Structure 1
């Protein structure tokens with residue numbers, strides 16, 4: 001079952017909520033849809049979101065396809081591969097992030113050239 005639609009540079013991706021950070025997930029769900037012009041940092045895109053939530057079960061190393069909230073900067077991040085902070089090929093944030101969802105097939109993001117517009121919205125029931 002798909003919970004979210006993520007649009008990145010014209011690509012529509014499906015994502016599912018995780019239970020890793022329930023308070024962050026609830027705050028983000030209340031703010032949807034969210035969108036922004038993303039900055040690229042390695043194989044990560046991030047953009048400002050209108051939520052302010054503290055660290056919650058936060059991790060620096062995240063799974064490929066993770067959608068995570070970075071409390072330090074009030075931004076939403078989308079990871080699909082290594083970043084400048086990574087050791088080997090792991091997706092790694094610059095500091096701990098709250099993982100709220102996961103893109104089911106992040107492979108098409110490897111073709112991105114730079115920053116782009118990202119939109120995250122709830123899928124219709």
Structure 2
């Protein structure tokens with residue numbers, strides 16, 4: 001089971017709650033939930049590693065990641081404004097590795113509930 005810790009100011013708006021759920025789904029390996037919440041032309045740029053384009057490739061990448069389970073997710077900040085949002089925190093894996101991350105999201109529209117692009121910065125700590 002994945003322990004989830006969220007800063008108290010991280011859920012007081014619908015888009016903040018949406019991004020919180022997205023990050024919890026990443027940590028728990030819930031690829032079905034994530035695939036339903038991205039556009040068909042999703043672009044996921046993991047800086048210094050790879051760029052994934054399209055829902056099919058995105059889903060394939062998520063399926064690969066399901067093998068590495070998180071033991072804990074700490075969400076420090078969730079920010080949203082208009083068509084954009086950002087999340088930062090720490091993820092601890094079951095294998096003992098820890099990563100600090102910042103993800104920047106672009107939504108399909110200001111009121112959209114689909115993610116159009118993600119830019120991820122991940123640093124081992």
Structure 3
């Protein structure tokens with residue numbers, strides 16, 4: 001296993017940069033929504049799945065595994081019966097989730113203008 005070097009310069013615009021797959025994990029639909037949902041505190045898998053409407057069990061599990069590997073989500077398995085698993089944000093994940101929530105908030109408030117632009121675009125190309 002290699003060691004992490006603090007001397008590396010990261011450039012997400014470079015195809016060989018190791019930050020590129022992390023960006024995909026974070027900005028993919030389910031990763032971003034899972035991080036945003038966990039911003040309010042720890043959730044069990046099914047609670048998280050209910051909050052992220054439309055995600056399949058498989059896709060949420062894959063996204064959570066990737067985010068856990070990236071050090072953004074912590075998975076806490078409590079050996080109770082039945083087994084209890086809770087997901088929460090790590091400190092890095094919490095900072096990132098706050099930034100994502102800012103983006104989501106901006107997008108939400110910008111939707112009237114975005115929808116108008118889409119309609120204008122579609123109408124111009126309908127001919």
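Each reported figure results from applying straightforward, stated rules to the coordinates on display, with no laboratory input. No experiment lies behind these values; they were computed from the predicted model shown.
Out of 1, 2, 3, choose the structure whose coordinates give helix-only ellipticity at 222 nm (-39500 (n - 2.57) for each DSSP H run of 4 or more, over all residues; to 500) equal to -2500 when calculated. Don't skip to the answer; put the middle values down first.
Numbers: 1: -2500; 2: -7500; 3: -19000.
The read-out comes from structure 1.
Using the calculated result 14.5 for Kirkwood radius over Cα pairs in Å, pick out the matching structure from 1, 2, 3.
Details: 1: 14.0; 2: 14.5; 3: 16.8.
Computed on structure 2.
Look at relative contact order in percent (Cα under 8 Å, 6 or more apart) for each of 1, 2, 3: the largest one is in 1.
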